[in-house]
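Structures for review follow.
Just so you know, all these numbers are worked out from the coordinates, no wet-lab data involved. Remember, it's a predicted structure, so these values are computed and weren't measured experimentally. Cβ atoms are built from the backbone, for glycine too; each structure is taken alone.
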Structure 1
């Protein structure tokens, strides 16, 4: 959505009242949800797996829904839509 990673580890998925990117998952829980990661990890050799069903895999990208960088794990995470979008 905004092509930026936040310090909380998620891709920005919303904007605040001033138009700044934020993580909709962590905003209000972690101050890092409002701070853009200035040195994001290289995702070019990474793969993401759906955190709900564990089946869907895609190349890691900040454009994946609810993308989460998980450099300490084998796979990054995202949501494939398996449980619906409501």
Structure 2
């Protein structure tokens, strides 16, 4: 394959990984920050929980999007390696 085709595949896969994975990552971070703030407030009011339940974390959609983003990232790296080998 042409080196430019490998480079195009790498760029498209990297952009796809960013578009798919970044919103899920940010959503998880914002929810964790919001939960921490509300837990601090409830603890200050004397109604806080002892510890967080184990089930809290990522939603199924976020997990699926992060896995898809990681797969696209791996594809981008593989295509970049293909670009360097072809050129």
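Here are the numbers for this structure:
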| quantity | calculated |
| --- | --- |
| Structure (1, 2) behind the derived value 0 of helix-only ellipticity at 222 nm (-39500 (n - 2.57) for each DSSP H run of 4 or more, over all residues; to 500) | 1 |
| Parent structure of the calculated result 16.6, given that mean count of other Cβ atoms within 10 Å over residues 7-14 is the read-out and 1, 2 the choices | 2 |
| For volume of the Cα convex hull per residue in Å³ computed as 92, the structure of 1, 2 it came from | 2 |
| Per relative contact order in percent (Cα under 8 Å, 6 or more apart), the highest-valued of structures 1, 2 | 2 |
